[in-house]
1. For which of the structures P, Q does the calculation of FRET efficiency 1/(1 + (r/R0)^6) of positions 10 and 98 (r between Cβ atoms, R0 = 35 Å, to 0.05) return 0.55?
2. One of P, Q was used to compute relative contact order in percent (Cα under 8 Å, 6 or more apart), and the result was 32. Which label is that?
3. Here helix-only ellipticity at 222 nm (-39500 (n - 2.57) for each DSSP H run of 4 or more, over all residues; to 500) has been calculated and equals -8500, so which of P, Q was it run on?
4. Starting from the value 4.3: which structure in P, Q was distance in nm of label points 7 Å out along Cα→Cβ at positions 66 and 106 calculated from?
5. Ranked by distance in nm of label points 7 Å out along Cα→Cβ at positions 2 and 42, which of P, Q sits at the highest value?
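Nothing in this text is a laboratory measurement; each read-out follows from the coordinates by a stated rule. It should be emphasised that the depicted structure is a prediction, and the values quoted were computed from it without experimental measurement. Cβ atoms are built from the backbone, for glycine too; each structure is taken alone.
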Structure P
Amino acid sequence: MFVDDQPVSLVVAHLSRTADDHGFSVIAYCLMPDHIHALIEGRHPAADFREFVRIFKQRSSFEWKRECGKPLWQRSYFEHVLRDDEDTIGAAKCILENPVRAGLVERPEDYPYLGSLTVSVRELLYSVQI
């Protein structure tokens, strides 16, 4: 699904809106052809990740189905919560390297559907030193 600008723009717009509405920062994201990876951080202790995901999927699915007539997301999702001793930069780097590991591009900066909603792509790539 995520091989053209239009569906990617739709999903990123809903990701941004939902993050803003629910107190989250999107540190890194990468839309692969059939799924999304994202590094999300709550901006306050009451930030509810499950509610964030529910609303994000609901909003983006509704618009997608209205435009394309078919579902966008599977029912569930996989999450991994980073603990204090885990490396946020390492997690971001892993997300940004997904298109390289999948053989879609040679370098992350060549992949058009990755980024951050907190810093520029250039700053993000520099901070993870890919």
Structure Q
Amino acid sequence: MGTWELIDHTGDVGIRVRAGSLADLFATAARAMYDILVEAPGATAQREDEIVVEGDGDELLRAWLAELLYRFSVDEMIYVAFDLEVGAGRLRARAGGQPMDRAKHGLRTELKAVTYHGLSLREEGGAWIGAVIFDI
């Protein structure tokens, strides 16, 4: 599993993610975003959804996180398990999650958007590294 850290950014919040594979980077970035969004101890994969997004390079990372943020905002879905296929400008995922339960899960930070500012995705020394800034 990859690792992530917060990026200090004035007025917004960001993450820097590092993983051994591109699929792991995308899954770790999703987990990081949900950790910023919501306190969800014990969240489980009660249902599975298929998610497909397209984009080139770092745009694919932005599109992936933007789709997950949209599903959180509209459907209040918290995804916790990911089976990802990433390649050729397309990401296909089977994402397992559950609807937010306000009795169990607390909202931490409202994220408005996944921005293009500071967006990056690159392979370096056998690892994948990505960075994303979220508008709060």
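1. Answer for the origin of the read-out: Q.
2. Q
3. For helix-only ellipticity at 222 nm (-39500 (n - 2.57) for each DSSP H run of 4 or more, over all residues; to 500), the value -8500 is produced by structure Q.
4. The correct label is P.
5. Ranking P, Q on distance in nm of label points 7 Å out along Cα→Cβ at positions 2 and 42, first place is Q.
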